[in-house]
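No lab work stands behind these numbers, since they all come straight from the coordinates. This structure is a prediction, so every number in the text was calculated from the model and none was measured. Cβ atoms are built from the backbone, for glycine too; each structure is taken alone.
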Structure I
Amino acid sequence: MNNAVASPVVAVLGGGAAGFFGAIACAEANPNLSVILFEKTGKLLSKVRISGGGRCNVTHACDTPTQLAAHYPRGSKPLKAAFQQFGVPETIAWFAKRGVALKTEADGRMFPTTDSSETIARALEDAARKAGVRILTSTSVETIEPLADGSFRLTLSGSGATQHSGKLLVRRLLVATGGNPKSANYDWLRALGHTVAEPVPSLFTFNVPQSPLSELMGVSVPQARVVLAGEKLHYEGPLLVTHWGVSGPAVLKLSAWGARRLHELGYVGTALISWVPSFSDETLRAWLQQFRQENGKKTVASNPQFGLPQRLWRNLTEQAGITPDIRWSDLPAKAQNLLLELLLRTSLAVRGKTTYKEEFVTCGGITLAEVDLKTMESRRVPNLYFAGEVLDIDGITGGFNFQAAWTTGFLAGQAMAKRMEN
């Protein structure tokens, strides 16, 4: 077998955020190692480049590891210790050291000041090159054979295979191949002795074929509450009406917390939208009564309240049977009650989902109990490490999935380098 590399070899599988971070951390911590990153496609950091509408939501401003960990439907408690080692402050400092400044937006999301994901991709590629990481694209690892001495024999295919006669012996192996919606695509990891939490989609929008809001495509509200009727699932945040149903952070985050339950339900249920989440039935009724007394001569339909968009307000009044000429003083009790109900609980019949492609995330992956989250090393297979979404870790939208990638990649890279020194 022609190894073609004299120094001890560390292999990283996956050319995404976690793979790059792991490779860089390992190579920088121990320059005597030969670190090789394999990417089966011809594209590197593809998710980094498209995320955040091409701006790359690098992380999220959180004061403490506990606060940060609370944004992960899967992996929350186990991640606290990992975030103490490498969290948001360390991420900001890591990029700053490499000439990339980050800014914080009003909702806590953090982006490069250039507002370009290419800034992040170039920083990672430059750091990998400076650290001496060898990158082989269009190269797949077909088989992984653990050997008695704790090393691995990799069988390669693709453009990089000829450099090693199709085989490569490695001392440490980091798997950072990302999430995958198909369970069968984890079989190679099961064959190594690991348990995989069945993958299901996370971060998706709701399809509502018979939506009473169908004519409001593009209308958004800054704060709405979405409740899944009959379930203990709800989330509050910005909401967007689309031509297929509803989207926006409130829906996406609800889908993340309810990923497994929604999968069990076949993505069929009733979503109840509160357009006035700060009100209860009692407080809203009291507000409306007082408003009627003070604004009796105003027409209901043409005077939007609660900061709601005109088109949305008019739609709700139409659903309540309120004609354009009705004044508040003449509003029948039945129509008022219907309007109150629609403001608090507009009912939408969810019949399916649509993947939010920019933030596609899988719920599922390598079971965390089988991984030492201080080092990201497998508890089942010595010298095998994991990072990123291949693990049963996923966060809500807002930079949290990238933060998990930076954290787990860094810890894995550091641990591999340290182990190779011993």
Structure II
Amino acid sequence: MSTATPPRTAHVLVVDPVSTGRMYAPLLLAAGATVSEVLTPRSARLGRPPAHPGLSHRVVLADGVEVGDVVERCRTWGVDRVVAGSEPGVPLVALLDRALRGVELPAAGGRALYDKAATAQALERDGVPALASAALSSLEQGDAFFDEFDFTTGSLVLKPTVSAGSVGVVRVDSAPAAARALRGLLGGSSSFGEPVDLVLAQEFIGGEEYVVDTYSYGGRHTVANVCVYTKVLSRAGHFVYRGVRWLPPDAPEVRQVVDHTRAVLDAVGRTDGCTHLEIIADGDRLRLIDLGARAHGAGHPEKTYLLTGDSQVHREVAHLVHGTVPPDDYTLARRGRIVFFDREERSVVVREDPAAAFDGVPAVESLTLLVQPGDVVPPTVDLADGLAIGMCFLVADSEHELDAAEEQVRHVVDGLFAPVP
């Protein structure tokens, strides 16, 4: 990377610095920026992390706070750039960007950056191939749509239009099943604890699901990593994510996935900042599954940094503070994958020291284990359920080594639990 311009920003506001967003403060402060943080009520479900030493300001917003009040605080503090530390803060970041920097919001007031229905509309407007979909706000609307859909040749995926972490996502293969799923979603709670008043019904396509993490500046989209998910469909129609592995940039499928990614980013008006995208490919048919106008969660950029020497967050910090121009793509120095833990049935932790069971397992770079002896866990139905149990990060020099290590990890995880009658 090369430095093309002098430092560009002095005071960065991080909105909802939870999960991966906690990377920003130490990196920005080390780069010489002033850093403030705002936590919205939406992030309460994700926890209130302790403040990093050296922050200029840190404010926890109450319900009902007007955006104008936040704008005035930012102007008083001298904030000149805003970044989203996690998904809950994306809507506020879009509004603050417009108010503080005069950034024009894309069509639909920027909702395409966080609302799945608006995203689908933006792709259609720009001519980017997208999944056939419908936004449903009532059971009557759903019944009419399901009656028209041909379930003999396909199936649907239903999901809240505003949510995260695969919470509430379910595949259905009949009109009655679709109606039941819609009834369960409408009026329920999203991953942010907010009422679900709109559900997106999308056609289901098979194929590999790819993860693309980008950093954009001035409309140019750079790719920090491309990964591919391993997932299974549960008996109840839920997508259970079992793992994710990093792909080398010269893998045959990477180029077409990256090309589609850049077309999507242009369509939704994403010109600056980190974006996390999930794209499914069925042969040459590529379709966006989900988009987040923020960095990849669950500490993924830290793992990417270990494998590549870079990440979308590191790129954003270097570019904002020093004007460092990031490369268009990435180099994968070592191979890595994440193994998500899951259970097919309600289970109890029976091992006295669960973490010790992983001692000596090869290639384990880091372990996150959130269960204790005696804890009872439900069947895994979404990524949030899996993350509530734990995961491990494997690093090796070859995919063959990772295959062997993953097999051993899953054997260890099975030994931690016993079924609950």
Structure III
Amino acid sequence: MDQFRVEHGELLVGGIPLTRLAARVGSTPFYAYDRQLLDARVGELRAALPTAVKLHYAIKANPMPALVGHMAGLVDGLDVASAGELAVALDTGMSPHDISFAGPGKRVEELRQAVAAGVLINAESPSEIEALAAVAESTGWTPRIALRVNPDFELKSSGMRMGGGPKQFGIDAEQIPAVIQRTETLGLHIEGFHLFAGSQNLQAEAIVEAQRNCFDLARRLADHVSTPIRMLNLGGGIGIPYFPGNERVDLAPIGANLARIADEAATVFPQAELCIELGRFLVGEAGIYVCRVLDRKESRGQVFLVTDGGLHHHLSASGNFGQVIRKNYPVAIGNRMSDTELELANVVGPLCTPLDILGDRMLLPKARPGDLVVVYQSGAYGATASPQRFLGHPAVTEVLV
């Protein structure tokens, strides 16, 4: 976890020593997100991508308003998955033209809000098209529509598969021609397609293959649309390393492949904007979760560091957010980074459940009450992906530094 510097034995976040940052925040636990690391990650990606491919941030990865506002100044568009996220996106000043709204089960009220705002709606079902037509008829407003396609292939080696086979996401590729015909019969226009095959993938060759397959599928489906394609979202899928043996994705082949696709798109879809949509990859490594050791105890030969944080704030790190076999996120004692006396210890939270584990038998500096535990790779799917009201403990704080 070399993205954060260490100075005088303390982790630095945004150039601030951890103990001083904790005092500035005022209490633990908290999440801290580093602006410089966010900037660096976007810069790294920009350097690898062709300029013709736009970069969108998927707010669901981390919807903290201050962070979204910062990201809005770095990326070309924002992707939302609820009316709540839509409000955050609009508050950034990002043009509605560059905001898209995806997700199954959009309520009629949400569709109405999205149409009123003028954002692009990624329709996920035939019934959603009918609902949009009803909104258009009752208001006189013209919906901006793209079709989210459930492709007939999967993203290989994906941590979370969101396309291929039966899925609640999108419209099956084989149903798209009929949906296009019905949409146009209703007097609505289709701007393009959104294809998202999966996420958290560390294999560049699998991402390259999926993006190529998505583009080829879009070419075939576009033959059924009577108006020019103006938008093509090839999804994302680029993951980050969490566990021993994981390595960061090589962006070079992904960028080269997208350059070839962009060249083809300039001919096939001359009026289309080509984009990729990323969340975790942009923000995940720029954040840490910090909690304080409350008690140090031994039980039958094992050390337990009991902290004021846990699964109610960081469900992902506890292993209860999609892991089949629990693995430890990277953990450190943030104010003892230079200590050489190490021990095997369990890092646990204050909840009355054996699931409340942040670190299972990890080799860590010998910690004492008052020390600060750091969980790395915590910039995505942290605070808002966790059951913060569980057992009535205080909510977690978030800061952007």
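Ranked by distance in nm of label points 7 Å out along Cα→Cβ at positions 40 and 192, structures I, II, III are led by III, which has the greatest value.
Upon calculation of mean count of other Cβ atoms within 10 Å over residues 248-255 from the atomic coordinates, which of the structures I, II, III produces 24.5? The structure behind it is I. Quick one: Rg and Dmax of the Cα atoms in Å, for residues 208-295 alone came out at 14.8, 49 when computed from one of I, II, III, so which one is it? Comparing all candidates, it corresponds to I. Can you tell which of I, II, III yields 25 when relative contact order in percent (Cα under 8 Å, 6 or more apart) is derived from it? Structure I accounts for this read-out. In this comparison of I, II, III, the computed figure 60, 56, 45 for Cα extents along the principal axes in Å is attributed to II.
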